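Given below, in the form of structure tokens, are the structures.
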Structure P
Amino acid sequence: MRFINKYVLGTLVILLTLYNCKPKTDKKEGSSIAPKVQKVVAEDLKWADRMALSIIHTYPNAWQTENDSLPKWNYKIGLLCTALEKLHKKTSDQRYLNYVKEYTDIIIDDNGKIKGYELENFNIDMINSGKMLFWLYDETENVKYLSAIKTLNEQYKDHPRTNSGGLWHKKIYPNQMWLDGLYMGAPFFAEYNARFEKGELLDDIAYQFELIWQKTYDEETGLLYHAWDESKQMGWADKETGKSANFWSRSLGWYIMALVDVLDFFPETHPKRVVLIEQLNQLSEALLKFQDESGVWYQVTNLPNREPNYLESSGSCMFAYGFSKGAEKGYLPSSYHQVALNIFDGIIKEFIEVEDNGLVHITKICKSAGLGGDPYRDGTFEYYMSEPIVTDNLHGLSPFILAAVQLNK
């Protein structure tokens, strides 16, 4: 009897051990595979939709993309809305129109007053968001959008200028023109002028490009320096030329995008159209000399071998958009379409990360960069290296969508 009890006991121990060692199974499937992660964003969509839907999922309201506690009128949110405008026109997906409209309806009241916009600050960055209002007005015929458009255009009339006629970047930055500012202001002013004023000011808008090109162009590289101070008084400015000290890829990206977008409003018969197209060709050709073998560009454009320079995503996305649109419109040789495709492939490999749930992220974005101000930004190589490198900042998210829509990727 003792022997049988021992035997039974031993058998029970073995059976229990085997049971506990069995792999855990999904009760529904009866398999050892863990349950699949639920997809928030489908991976069979095109890249523009995947990124846009990732943003909308993460930030249900557009103003939240800046991680602010309150809504505000902001050029970066305007850039996102412009990207979603292009995506809506491509897909007719109402979610993108609704997302933009919900933002503007928080910021713009029924009389067209823009919350937080102060004309007397003469900040050219504040004009950029106005571009989406033309679209919203066309879609809804709501006159509040037209009223806001007219308010923003008033800034053009009284905006302070350099002695040579260039629009200041901001009132707080007197006598200065930055490459960034051409994107922020010129396409909006050109569209307004073409739609409502018979193109009478297009010569002056083109002059802004001619002047900053003349003042920032570098013969050796063919690139444009980030900014120019006519007074030559700023610490970052060369005392003989007024030029800043370095080439910043995102500022060059702003300029490329400004050229291809402003050309939409210059008739083929306009004499300045050929000047802008020539600038686009010259600068595009120069940029290709500094393209990394990965297909993208470094933060400081012309110094790939200098540590700790790094491959930066926002400028690279802007170049992809500009080259593709330039080729499609016939401003650039058709070969630039393939160049843009190669850039986009490099962007995906170098900068894009996808979570298991399908959310898409873009990495290695220079958070922000400028000149002057407090704390003082001196425009040195070390300065451009000191700015934070971040993920999913609007400077990278929005140009990625623009490039993906333009390339139909």
Structure Q
Amino acid sequence: MILDIRQRTMAELLMQGGFGLEMEGLRVDGEGYLAHTGHPFGDNASIERDFCENQVEMVTTVCTGPEEVRRELEQLRKTVITTLKDMPDGREYLWPFSNPPYVKSEEDIPIAYYSGKMAAKTAYREYLASRYGRYKMLFSGIHFNYSFSEELMRMLAARSGKETGTFKNEFYLELAEKALAYGWIVVALTAASPLYDSSYIEKGQTGITMFSGIATLRCSELGYWNYFTPILDYRNLKAYAASIQAYIDQGLLAAASELYYPVRLKPEGINTLERLVCRGIDHLEMRMLDLNPLDSCGVALEDIRFLQLFLVWLAAQPRLSLTAEQQVQAIQNYKIASHFDLKEIKCKLLCGRMCTLYDGLLDILSKMEDYFADMPENDRVKETLVYQREKVENREKRYAWQIREKFSRDYVGLGMALAKEQSEK
């Protein structure tokens, strides 16, 4: 697909889109233990529960730019933190890391409780607990949702001679396949959870800060993955949905929501396979970002900007047709990219070449820099790409490196000090 960034109209349309963020976070007491109070936000659709009763999920509306979506997320965080200050059973805090704080036992992790017509939600979470264990469900992260402008979709569809809905589905299917192949770089660039408490591994043993050579635990082999590597069919929307449904029919998944995959295609509104096929693809979701405790909002503005640039660049790349083997390798690259050392750990590129994470990252960033070099008025784009390049070339700029330096003396203790500082502010 030819997306000439040098044309001002095309450049402007490519940089318009819909932004959405979903951020998870655990409620904790003043000592760094999981809270056991009920969800205190009522039926607020913007502040929900994830797996645990104490796991808050903040969901923004669809926003028009990185600054707007970050501001909205910041406001939701303020609402959460302010509410937790005045809890009737004692003040609580929003834990700032992706990895959990002290965990006493499996029973210390309360499954989200729903009753009446919503009771099936609790039953589904009980199924997940029995299949994966409650500990794994404590990981918290950020999901980035993005859609290209409808005006761009209509223009490109007209050029292709296809109906807009048909073209849009094909566009996002191609984009998702490319995001699967290259998305491991997002893991390496945003990893921010190198430390964890001993109680996550040694049940009941709290207070020892652990580091296992991993920069993001939730994206590593220890994180959120199915027991098998799914192979998805990107040829058309019906084939894509059918490839997921096949795993449900085989009993490997209880529902499409159990597909722990780094990139998802979603319809507008309620997310079901039936609705996806019927209504078409509305946006793409990237699910591999850690909470960034170094940022007051939990996610840096430059990282939101980069994700948009990354998807624009991917959209301009030639179509892929990944083999089953390449899809397996792509998922493996996400797990490889979770490692702390970029210069020693190697990944396998699409061409089959083995290279270090360091070299692979710089190669892709260089290609992105070349693509955006001729974009009109691209100073901000250059700043965003420089920001990411510096993380690779200077280890002290990487979040995982900074967090290890700052919190390794006492992960939970210093993490609670940060949570209390954010609460006071």
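Each reported figure results from applying straightforward, stated rules to the coordinates on display, with no laboratory input. Since the structure is predicted, the reported quantities are computational estimates derived from the model, not experimental observations. Cβ atoms are built from the backbone, for glycine too; each structure is taken alone.
Per-structure values
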read-out: For 16 (relative contact order in percent (Cα under 8 Å, 6 or more apart), calculated) the corresponding structure among P, Q; value: P
read-out: Label whose coordinates, when percent of Cα pairs over 39 Å apart is calculated, return 16 (choices P, Q); value: Q
read-out: If mean count of other Cβ atoms within 10 Å over residues 187-194 is computed and equals 27.5, the structure in P, Q; value: Q
read-out: Value -13500, calculated as helix-only ellipticity at 222 nm (-39500 (n - 2.57) for each DSSP H run of 4 or more, over all residues; to 500), assigned to which of P, Q; value: Q
